[in-house]
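**Q** Pasting the structures in now, so scroll down.
Nothing in this text is a laboratory measurement; each read-out follows from the coordinates by a stated rule. This one's a predicted model, so the numbers in the text were calculated from it and none came from an experiment. Cβ atoms are built from the backbone, for glycine too; each structure is taken alone.
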Structure P
Amino acid sequence: MTLSRAAAIHMVAPDTSSTPPGIAHGDPATIAEISAGLLAPHASTSPKYFYDSLGSHLFEAICELPEYYPTRTEAGIFARHGAAMARCVGPAAILIDLGAGNCAKAASLFPLLQPRQYVPVDISSDFLQQAVGQLRQRFPAIDITPLVIDLSQPLLIPASVPRAHRQFFYPGSSIGNFTPHEAVAFLRQVRENVGADGGLLIGVDLVKDPAVLDAAYDDAIGVTAAFNLNLLRHLNHLAGANFDPLQWRHVAFFNDAESRIEMHLEARCALTVQWAGGERSFALGERIHTENSYKYTVESFSRLLADAGFRVDGIWTDDARWFAVMHAAAAYA
């Protein structure tokens, strides 16, 4: 059964917002950040606002779409090269999973890496707790310590997580949501938390045919559109805004000059939006920039890791070189 674009848009209708600590309904800092983005000359929002409970489930659905190659391509790399990755990683007593989501990717590596402690990190509290509850039943011998952290803020791993043999795991090419400058800054924070005997296993989406990229972020049945439009419902919940998703449409395209996919929401008509302490009028066709997803070559991302203080010691790709999984160790003590 197919789903029309209109039906996909209505998938966002239920307001099932579940907001993690640090991104709270009515929180002045959150409202100030949202307001600053909406009032900028070119309006924008942070992609972290995609991930209320409904947004997290919609992203899970995106990962099952035929157009969305990253998830299945990365999974194929893990299946084919997992043993080699485990030899490269070495003892991974502590596995810290950044942007863990449903934790399925890390769980698939447990038999190979055999972590003593698993630390899934995600921004969506309810979604994370649900995933952890299921994981504890499957792997009772592993100490599972979930952390609700906004990765756009300073990365602070608590002292309850031992520092020795920390292995960070950042799959799915989520690093592409940062600009290259922001990515280096974030990776430097990871490097500071790795210690002298740890490392980072990271998924990187590679440059490819723009038609493949455009389809991956604008699927035929409109699930990605629903995911993008659900952000407006979340902003309504967080900042008391009055966005009507039916007044907006999803736009996604590859920006070759910047080597990135861009996602936007475009006004279908002239309209005005109010939120706590602010308002803005949008003209027909005016956009809110909601996400970037940068695409790299193996060489350009290796340079990024080197700038952050890592030394690349393992690279695995699919046969078409659409995606790479890279392991990087601390370059200095």
Structure Q
Amino acid sequence: MKILNYSTKAFEVPYLEKANNRKHKLTFIDDALTTDTAMKAIGYQAVSLFASDNASNIVLEKLKDFGIKYITLRSVGYDNVNLSTAYKLNLKVANVPSFSPNAIAEHAVTLLLALNRKLILSNERVKKFNFDLNNLTGFDLNNKMVGIIGTGKIGSVMTKIMHGFGCNLLGFDTAPNTSLTSQYHLKYVSLETLCKASDIISIHLPLNTDTHHLIDKKIISLMKPNCIIINTARGAIINTLDVIEALVNKNISGLGMDVYEHERKVFFKDSSLDIPKDDLLIKLNALPHVLLSGHQAFLTDEALNNIAETTIYNLDCWSNNISSENELTYNLIE
């Protein structure tokens, strides 16, 4: 099978080539999938997409016209794919449902610790041989109330880690995990109750119509002034303008994000010589109590290996005319 890999990053290629083991003909391009680049898929049977690619209805219609039958995602999230249109066009779509919950959860904790203990500021000082400790005070995680919004695979690992720090745990999810309650004493509450009581809030939800801008001005107004928000899920779960206002007004004390609401236009490339004209991103970067990483939570050896193996597995299944267990079916959007 001939596959065109859009938005390929140099660090992905060795993993994909190893997993493929010359079974399929893989072509790698760094262009993102858009209405303009869809025509590059002419002559291929399948495309492989990254989280930043645009698989909207218009793009999918073009891919179908160009002979594409299969779309495999190198990501867990599929909010960038119009599944309804894919279903109507008989395009099979599969994702990587779980490449490494540990990678994401551990990165969330990394953001929290770095933000709380002012490690970025401290390191900047030390590099200048400034060992002044003023304004570097943090707090113990032990006995703090941590709210986990979304207790699926990643949220479950986050729960386990924070329990290890001696934290008290609250959870919010439409499908509670009773094992988390029994093992780690996590208590499920409403979103409002979680936000009112938590010192730290960590987000681990998929992005959909129900979670888009879930964390907005109204919800943020319930939070403690000392609350730190960590988001390693999807940027648009947080209303960026509202959270900036809360930070400026000291309604919350910190924000750690691996994702950003408008990241598709700026992430995954070097813009140091051409700073994006994005006022919200510029404001976030200017705030001292914000720590932003560029969607790198997944970037571990184990995760990249799992992504590559699952991607090739999906292609193997289709090549052999069988369904992949990772196919995203129509009932996901009903």
Structure R
Amino acid sequence: MKLRIGIIGLGRIGKIHYNNIMQRLPEAEVTQVAELRRDGLPTDLPFVEIDELIDNPDIDAVIICSPTDTHADFVERCARAGKNVFCEKPLDLSLHRIRQTLQVVQETGIKLMLGFNRRFDPNFLKLRSLVEEGKMGEVQLVKITSRDPGPPPLAYLKSSGGMFLDMTIHDFDMARYMMGKEVVQVYAEAAALLGGEIEEAGDIDTAVVTLKFEDGSMAVIDNSRKAVYGYDQRVEVFGAAGMAKVDNNTPDNHQYFNEEGAQASLPLNFFMDRYTESYLTEMEAFIRACKDDVAVPVAGEDGLQAARIAVAALQSVREGKPIQL
């Protein structure tokens, strides 16, 4: 029997999940969709009101892709209705609110999976498997570069919670994922070097963050909201027995050489191109967890820990000192 799924929010990410389920994941189907802004969307989609979707006894699980400030409320309502939930990150911008929601999740016993899709990228999965196999020995240092081709629009910047919570949170989660350890100290330097709408929104666009883990090992993350050459996503894991790294994905891997030098393709220019397969793989994992009644691979606690690091990074920038967790 197929897992019957409802989706709340059919924006950019919601459409990815809808299409993946309906076209590539035969063990599930989207039976209802709730979206407040339906302009420009196909009229033949199974639209219903949010309350109707959550209360529908024929819906097994709900995917939440609505704006961030609605996530916690919708997760709690779904939990009380007995629905398993996949929710895009972050769960909320407030750590207190996140903890309240996770308490409801625990009390109701539903499954909650957070949308940290980069964990499911084939390249990063390979790095993690090398770590688990002990190929690097004891991991001592992780280096993450994460730079977007361009900043998001002003409306998004004003409501996203800032770069650490809307962008770097993926890197905080990736650092924990690669290390398999918890962060105990956060130190961040950041600035709005691009100016313009980013500065207007009171946000930052460039940052370097150093994380210290419980055993003294470290991670270094550098971010920018504007890399003119494309979507720059690289990870390096260094340990006592070796090093492994993942470089950027490009449209092809050709290299052209002549008397003037060398030329190669630029990195992919959009996150949906870079992480096409990871969105599919993470949804496969969620469907499998629901159907087989096993633990989800990215739980609510993972979302809480990543958010804690993000909040500490912002505090570090404001106070100019390392923040202890």
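**Q** Which structure, out of P, Q, R, was distance in nm of label points 7 Å out along Cα→Cβ at positions 159 and 271 calculated from, if the result is 5.0?
**A** P
**Q** Another question, then. Computing mean count of other Cβ atoms within 10 Å over residues 39-46 gives 9.0 for which of P, Q, R?
**A** Computed on structure R.
**Q** Computing FRET efficiency 1/(1 + (r/R0)^6) of positions 63 and 127 (r between Cβ atoms, R0 = 30 Å, to 0.05) for each of P, Q, R, which one ends up highest?
**A** P
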